[in-house]
1. Just checking, which of 1, 2 has the largest value of distance in nm of label points 7 Å out along Cα→Cβ at positions 52 and 84?
2. Figure out for me which of the structures 1, 2 the number 0.75 belongs to, where FRET efficiency 1/(1 + (r/R0)^6) of positions 36 and 132 (r between Cβ atoms, R0 = 30 Å, to 0.05) was derived from the coordinates.
3. Computing percent of Cα pairs over 23 Å apart for each of 1, 2, which one ends up highest?
4. Of structures 1, 2, which gives 29 when relative contact order in percent (Cα under 8 Å, 6 or more apart) is computed from the coordinates?
5. Taking mean count of other Cβ atoms within 10 Å over residues 44-51 from the coordinates of each of 1, 2, which one would give 14.4?
6. Identify the structure, out of 1, 2, from whose coordinates helix-only ellipticity at 222 nm (-39500 (n - 2.57) for each DSSP H run of 4 or more, over all residues; to 500) was calculated to give -10000.
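Read-outs: derived from the displayed coordinates by stated rules, not from any lab. Keep in mind the model is a prediction, meaning the values are calculated, not measured. Cβ atoms are built from the backbone, for glycine too; each structure is taken alone.
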Structure 1
Amino acid sequence: MDADDKTIVLSSTHSTQVSLDAVKHGKAGLDKRRKGLLDRVPNQNDSAEFPVNSLEMEDLAYLTAKTGDEFAILRGKDKDILWHGTPLECAVLARYEDDLKAHRLELYGHSHPGEPIPEASLNDRRFLRYIGQKESRIISGMTGREREFYDTLI
């Protein structure tokens, strides 16, 4: 965000967790922008294109809190793709395998609905290795905590 942006605020990670919890339990809704994102991908396995760098990891956390599903951002040179997964996975290979393997797209990041501290699964790591990508991001839909993960199969 630019320094002139009047919406820049300081907040704690706990405030994000409280906000996500309120969305998850129906005590709060998504803001207008995030509601618009969900309107573009309302069903599991839907995807939609957006301008590059217009999607953020925190968007995934809020969409996950609202639906209980995983979401992913695929990023290319000139576009972002938002993918609406299921509670257990984002099966993006069915539609984007060639672009991911050719590095026209990367898995910028994805969300997990049920982990306060997100942990990449073995399948997450295998996915990166399969598409030839070294690292990506994961965010919790419960707490908003984000971390990087790598293609190592430890």
Structure 2
Amino acid sequence: MTDPSRPPGIAISQVFLEEASFSHRADALALPLDTKPELGDIEITVEAGLRPDRKAGLLRLSAATRPEAEPLYSVRVRMAGLFEEQGGSENMSMVDFLGDSAPALLFPFLREAFANITSRGRFGPVWLNPINTRAFSEAFKKNLATLDAGR
């Protein structure tokens, strides 16, 4: 049983940039320099995995522009976080952590990488808006439950 007054007993092993791509729209040089880099809807995706012993996990968060919106920048950034249980102080299962806490923990890293890459574009940086980490699809949570089924 998880005690909400205690830390989860899980440590961040690594957070790293796994993928990044950036390009301007074809007509970018014909636009005025003060054009605002509105990108339309940005798709946020999440993936998770567990080590077979369920004591470590991986979470990936990605942000990507949608090509059909013809944004000024075409961007895809994926951050990965590796997490491990801290022996003797476990308070939350890795599956619960990956489904609840890890996305909120990893999102600021994704936001910073996205802004950093877009800041090198002709029209300046784009900051990702906050997300509701509780609103991730039921499919994602069901996939985590499936990963935990053998526990």
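1. Working: 1: 2.7; 2: 1.8.
Ranking 1, 2 on distance in nm of label points 7 Å out along Cα→Cβ at positions 52 and 84, first place is 1.
2. Values: 1: 0.35; 2: 0.75.
Structure 2 accounts for this read-out.
3. Top value of percent of Cα pairs over 23 Å apart goes to structure 2.
4. Structure of origin is 2.
5. For mean count of other Cβ atoms within 10 Å over residues 44-51, the value 14.4 is produced by structure 1.
6. Comparing all candidates, it corresponds to 1.
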